[in-house]
Structure 1
Amino acid sequence: MNMQPERVNGIEQIQTVAALARETWMSHYVPIIGRAQVEYMLEKYQSVEAIARQIEAEGYEYYLIPACGYFALVPDAANRSMLLSKIYVRAEKRGTGLGRAMVAYAEQRGRELGCRELWLTVNRNNAGSIAFYKRMGFRKTNPLVTDIGRGFVMDDWRMAKTLSSRSKADRLPRPG
């Protein structure tokens with residue numbers, strides 16, 4: 001399976017991401033937060049228009065792994081950090097190493113941009129994703145409750161991990 005991410009930069013790729021968002025969110029989040037909130041959040045954050053605005057005006061970098069999943073990064077040079085804003089894998093592709101590869105790419109991109117921290121938010125009731133992020137080295141830093149309108153809130157954990165200036169491979173002892 002090709003796990004090389006493609007930087008999203010055109011309307012067709014944005015449409016593909018929006019379709020993947022609908023598929024992954026409906027199957028994953030409806031049991032956690034309900035259909036009404038999922039529909040609202042998809043329109044507000046993952047519609048074609050919202051994704052295009054995020055890329056064009058808000059500094060988001062979206063990446064697509066065709067037919068498998070997508071993720072989005074938001075560099076913050078002032079704070080030397082990067083938000084892993086989105087990371088979604090189709091249900092049948094979970095457990096294949098794709099999520100791990102996405103996190104590794106985010107770490108690499110963060111180091112390229114001089115970031116010291118990679119962080120994300122995750123719903124407090126999303127036990128499977130929280131366990132995955134812990135395996136990837138993230139730690140809970142604080143709870144976040146965000147009013148997103150129409151009576152909905154995001155009840156999340158902020159999780160973060162420190163980015164070293166070098167990759168693990170660079171830190172391995174050299175033969176001698």
Structure 2
Amino acid sequence: MSANSKQKVLILHGWGGSDAPHWQAELACTIARNYGTVSFPLLDNCHFPNKNRWMRQVSALLESFRPESVVCHSLANTLWFWLCDEGSIRSVKNLYLVAPPSLQTLEPTIKTFFPAPLPKELKAQKVKMVVSDNDPYMHLEEAKIIAAHYDIPLEVVENGGHLNIESGYGKWSHIENLIMGSE
């Protein structure tokens with residue numbers, strides 16, 4: 001077990017949540033099983049989210065839980081961009097941006113989140129972005145532009161869809177190893 005497995009990890013889901021067997025739920029279990037400290041909250045009204053409510057909820061969590069690592073999936077990435085742009089959040093050690101949606105997403109149910117900003121900084125010492133080459137919510141070219149903008153590593157998964165349970169991403173050893181520090 002590495003030093004990273006002992007860190008406090010905050011896992012933030014996207015639109016609709018990430019219930020088991022989604023990889024985020026599996027990751028939370030793996031961290032807890034290895035005696036790590038994890039917070040995997042169900043964000044307010046996850047099927048009909050509101051940016052301002054989610055920002056207040058996650059800002060309070062960041063202040064009270066004080067994670068070293070934050071793992072975002074889907075809409076949580078957009079939320080993180082807003083928190084960095086508008087909020088006065090403290091920096092974290094590690095940030096994992098997994099399957100962010102386009103900054104110009106037009107989905108009516110989540111319209112309060114878009115268009116999303118590219119904040120000046122991502123409030124993290126180390127950032128890694130993981131995307132798929134066929135994600136229906138973000139074209140690879142846009143992901144490359146975002147990664148280049150922040151000069152962060154971009155990992156591209158072949159044919160991974162939105163990197164969610166519908167795309168076959170239940171237990172995902174690779175992401176667990178990244179977060180737990182084995183890779």
Structure 3
Amino acid sequence: MNLPNKLTLLRVALIPVCVILIALSQFVLAGVVFILAGLTDFLDGHIARKQSIITNFGRFADPVADKILSLCVMVALIPYLNFPWWAVSIVAARELAVDGLRLVAVEQGIVISAGKLGKVKTTFQFLSVISALFLLPEALTMALCVIMTVLTIVSGVQYFYASRQLFSMKNDQETQ
């Protein structure tokens with residue numbers, strides 16, 4: 001297994017550590033672990049591209065690890081730091097919908113890559129979580145969550161709009 005894939009697996013291994021620290025009200029320490037996990041996301045992609053060792057496992061596992069990390073930590077923050085449940089719900093719904101869209105695309109032999117807006121959305125997810133974990137002013141965390149939620153909705157709509165031909169392809173095949 002190459003280094004980028006090991007870093008992705010490390011990110012997954014850090015998820016329960018972060019959640020347990022939140023449950024123990026060790027928010028700053030959880031924030032440090034969360035940042036470390038986020039750095040593995042940057043490093044695995046950077047190393048894979050630089051050394052040309054992009055694998056199918058990495059293409060699949062990297063975005064899944066990001067989503068699991070973000071969602072698990074956001075869900076854990078709801079009861080402890082009043083992280084907005086409505087924002088977490090929208091993020092979860094969007095992630096499931098876009099992943100479903102990607103599965104439909106794969107059936108058609110089409111790969112849907114992550115868009116720039118999706119990457120900005122992920123950045124705001126991380127910033128929202130970091131703001132909450134480091135107990136920054138609640139107004140800042142809420143503002144970041146609102147921006148995150150708007151970006152989540154817009155990027156989700158963007159994915160579906162850009163992939164609208166998939167729906168007509170599916171319907172055309174069903175009528176044949």
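The numbers here are math on the coordinates, done by the rules we state, and not lab data. Everything numeric in this text was worked out from a predicted model, so none of it was measured. Cβ atoms are built from the backbone, for glycine too; each structure is taken alone.
Here helix-only ellipticity at 222 nm (-39500 (n - 2.57) for each DSSP H run of 4 or more, over all residues; to 500) has been calculated and equals -29500, so which of 1, 2, 3 was it run on? That value comes from structure 3. Consider the structures 1, 2, 3: one of them gives 103 for volume of the Cα convex hull per residue in Å³ as calculated from the coordinates. Say which. Considering all the candidates, the number was obtained from 2.
Distance in nm of label points 7 Å out along Cα→Cβ at positions 43 and 75 computed as 0.7: which structure among 1, 2, 3? That value comes from structure 2.
Can you rank 1, 2, 3 by distance in nm of label points 7 Å out along Cα→Cβ at positions 27 and 67 and just name the one with the largest value? The maximum falls on structure 3.
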